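Just so it is clear, none of the values below were taken in a lab; they were calculated from the coordinates. What you see is a predicted model; the values in this text were computed from it and never measured. Cβ atoms are built from the backbone, for glycine too; each structure is taken alone.
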Structure 1
Amino acid sequence: MIPESSPLPFTDTKPTGAADFYFAINATFRFIQKRLGMEGLRKYWSDLGTHYFAPVSAKWSVGGTSAIATYWRAFFAAEPGAEAEVSESEDAIIVDVKVCPAIKHLREHGREITPCFCQHCYFINEAIAGPAGFTARVTGGNGSCRQSFHRLGTQVPAQDLAQIKEVPC
């Protein structure tokens with residue numbers, strides 16, 4: 001169970017996470033894509049957002065944009081090497097990721113990054129946001145991006161996956 005006081009879906013007591021986790025998720029994404037293809041990988045990401053992040057979605061549903069902003073501020077504060085700014089309005093949250101901690105760490109350690117790595121932000125976020133009455137969009141990628149969260153019914157274009165940059169090998 002997640003403590004009510006934490007906007008994050010885990011109970012880790014460290015102020016900052018372990019960057020080596022990025023090695024594991026990159027390898028996991030590559031493994032699933034090789035075994036199940038892109039559709040299987042996208043389903044994995046959506047399932048992760050729907051199931052693992054269900055407590056986050058529930059908090060967003062109750063707390064609205066304020067809860068979304070609180071989550072992202074806490075998330076990036078706990079990510080080693082992250083540089084991100086979160087801005088909020090009544091109908092939207094904008095997360096400007098200046099330095100993606102995962103891409104930065106993987107590059108610093110010479111790891112081959114799964115080219116579609118940045119798409120996970122859209123599929124996981126959309127799966128968290130939908131049940132809470134929001135939708136997610138991602139533009140950019142490959143080390144910096146903009147993630148936005150809008151109330152369902154707001155006039156925002158559908159996610160164009162071509163707007164999410166691939167990470168070159």
Structure 2
Amino acid sequence: MTTMEKIRTRFTLILGIFLAIDVGLGAYLIWPGSDRGTFATEENQLRQEKKLKTRQVEPLRGMDAKLVQTRENVKKFYADKIPAHWSQISNELSKLAHANNVTLGGIQYKPEDTGLPNVRRIGIETSVAGDYSKIAHFINAVERDKLLFVINGVSARAQQGGTVELQIFFDTFLQEA
């Protein structure tokens with residue numbers, strides 16, 4: 001084999017390699033989805049998707065600090081609004097009745113489970129007698145009291161002269177040790 005034949009063989013081999021690369025690049029350009037317009041469209045879709053995901057995640061930013069604040073708020077709510085002793089409930093109702101010049105009848109308590117740890121719902125049923133306006137002030141005071149009272153229902157029981165007697169149904173909550 002002469003030098004010229006060696007050079008011709010190498011040249012043919014190199015030409016074959018370049019031809020194979022050329023065919024591969026041509027196939028890449030013809031392949032569906034490989035044009036610049038498709039890449040730009042896909043890039044825009046991905047940018048839109050990123051914006052959407054960022055908006056969805058935004059409320060979760062700083063969640064650890066929000067949880068700490070919520071726990072503090074719940075502790076403060078329990079301390080301020082939910083009594084720890086049964087006597088606090090009856091004392092508060094008696095105090096409100098006295099302050100509004102109404103007569104409080106017998107109080108019936110119906111404890112119920114709330115599903116919350118260390119908290120029970122206490123259903124309360126009682127009667128209140130007095131002038132209509134004084135009873136209205138009493139109900140308003142119960143709703144605005146520092147302890148949490150949720151009035152569920154009021155029904156008229158009796159009426160004599162200017163005195164009205166109402167049956168009141170409401171709930172409060174009690175902390176358990």
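Comparing distance in nm of label points 7 Å out along Cα→Cβ at positions 77 and 117 across 1, 2, which is largest?
On the way: 1: 2.6; 2: 1.6.
Of structures 1, 2, the maximum of distance in nm of label points 7 Å out along Cα→Cβ at positions 77 and 117 occurs in 1.
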Q) Once Rg/Rh (Cα atoms, Kirkwood Rh), for residues 45-140 alone is calculated for every structure in 1, 2, which label goes with the largest value? A) 2
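Suppose helix-only ellipticity at 222 nm (-39500 (n - 2.57) for each DSSP H run of 4 or more, over all residues; to 500) works out to -18500; of 1, 2, which structure was it derived from? Don't jump to the answer; show the numbers that get you there.
Numbers: 1: -15000; 2: -18500.
Only structure 2 yields this read-out.
Check the numbers for relative contact order in percent (Cα under 8 Å, 6 or more apart) across 1, 2 and tell me which is largest.
Values: 1: 23; 2: 19.
The structure with the largest value is 1.
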Q) When you work out mean projected area of the Cα convex hull in nm² for each of the structures 1, 2, which one comes out largest? A) 2
